[in-house]
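> Quick heads-up: structures coming right below.
Each value in this text was obtained by applying a stated rule to the coordinates, not by laboratory testing. Being a predicted model, the structure only gives us computed values, none of them experimental. Cβ atoms are built from the backbone, for glycine too; each structure is taken alone.
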Structure P
Amino acid sequence: MKISSNFIFPLVSLILGSLVLPAGAQQLTATEIVKKTDDKFRGEQSGYSVMTMTVVRPSWQRTVEFRSWSKDDDYALTLITAPAREKGQTFLKRKSEMWSWNPAISRLIKLPPSMMSQGWMGSDYTNDDILRESSVVDDYTHSIEGSETIDGHECWKVRLKAKEDADVLWGEQLWWIDKKEFISLKAELYDEDGYLVRTEKASDLKTMDGRLIPTFIELVPAENEGYKTILRIAEIKFNINIDDSFFSQQNMKTIR
């Protein structure tokens, strides 16, 4: 998964020229800040996570549990572990190719690029969020818009603007990044026409595998009242030893 994470964020902004950066971060560019934030949550080289996703709708809600493995920007594998009727489903990204496997019908499906914007497992997250086709570092330009406080944390407000040749879902993103911990505590995602599509907020900071990270993420669509998706992180490991061959069609059919 890339959880996407891809899968992690207006008050009065300060003028960039008057922005005071904390000690140790004075030489960082906006791109370096985004990269450090992205690497901290995903792992610089690879990662493993156990998560629970709750999809909330006005008249119902459902919970999906899953495990995910990722390596660099090229490989991701996600396994559904609950509920029972969907247990064993897997999703694979291997470089530019993406696949899904449904054991109930023994069917392997190649996901076309047109499906990247569709909701993953009926949630407000997209397939691109989970499989991480796009890169917040390489596919966007970055600028520091100012400084704001989120839940008591002093944050950079960083704008990510899609490059003209980038094949991405979001035209722009705004991230509020904790200056000390390099954690994205809030994000606003906009379409190519500049309309707000969704807002994400992260909280419940805990130390996992030696890193302080948010373990509760709430995604709220802008135009669907009563809709939201909640992500809870139960376990996460960074820079695990994992070979490229782990991310194979054969493994997505047999992994448990």
Structure Q
Amino acid sequence: MSIPVVMTLAGHDPCGGAGIQADIEAIISQGCHPASVITCMTVQDTCNVQRVEPVSDYLIEQQAEALLADLSIAAIKIGLLGSVAAVEAVHRILLQAPDVPVILDPILAAGGGKSLSTDILVEAIREYLLPLTTLLTPNVPEAARLATHGDTLDEQAQSLLDQGCAYVLLTGTHAESERVENALYGEGQRLRTWFWERLPETYHGSGCTLASTCAANLAKGMDMVKAVGTAQAYTWGSLQAGRQIGRGQFIPNRFYWTKVS
């Protein structure tokens, strides 16, 4: 029996909360097979990122090309990209898989606050990746930075659609609101809004978990609204069951329904 394969391009997080490990756990939890491409090596813990060392663009490209030649990729999820050269490499990779849905989690800053991007990198993402993105999953600060115009969240989401994204899932964990409001935009409008209880802790890897789960759901053939709604429910459950394994943020428990402690 075939199993949907999701290719994830992301950085390595040594503490296992975010990045490639988070993607792998989320993809497996949805019954899909993860195929991973490392884009960055990082020095980080549950508190913050200390250093990011981008993998060379040609090595990123070679990793992905080997997978595309061997596996039937059903979805591509993109996370941390540490250089303009990496963005350009991913652009070339996506051109080789034009019919595969692309889920882009635009990681512009670490959960601990450290900036992971420059204005030049943001412009490269706009130029090379947004026009090829099926689903973009920015939080409020990321949407504001990637948008080229707009003062309100709806206007900024429309700016992202205008730049070529088919759909935008704007997540509200960074907004100052009693409940978390997540909104899906597409077809020139706000399609659906979800409200979630705001949990008391901060979490390392929540965005990676959400984007990877969306990718897995799309790989399984779900329509966009169902894929996004189901992914949010799973992510919220993994956060609610999260654990503080270090001195900093909580780590999502992406296998929260099992008896593994």
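> For structures P, Q, calculate distance in nm of label points 7 Å out along Cα→Cβ at positions 38 and 70 and state which one comes out highest.
On the way: P: 1.0; Q: 1.6.
Answer by largest value of distance in nm of label points 7 Å out along Cα→Cβ at positions 38 and 70: Q.
> Please state which of the structures P, Q yields -2500 when helix-only ellipticity at 222 nm (-39500 (n - 2.57) for each DSSP H run of 4 or more, over all residues; to 500) is computed from it.
Working: P: -2500; Q: -10500.
The correct label is P.
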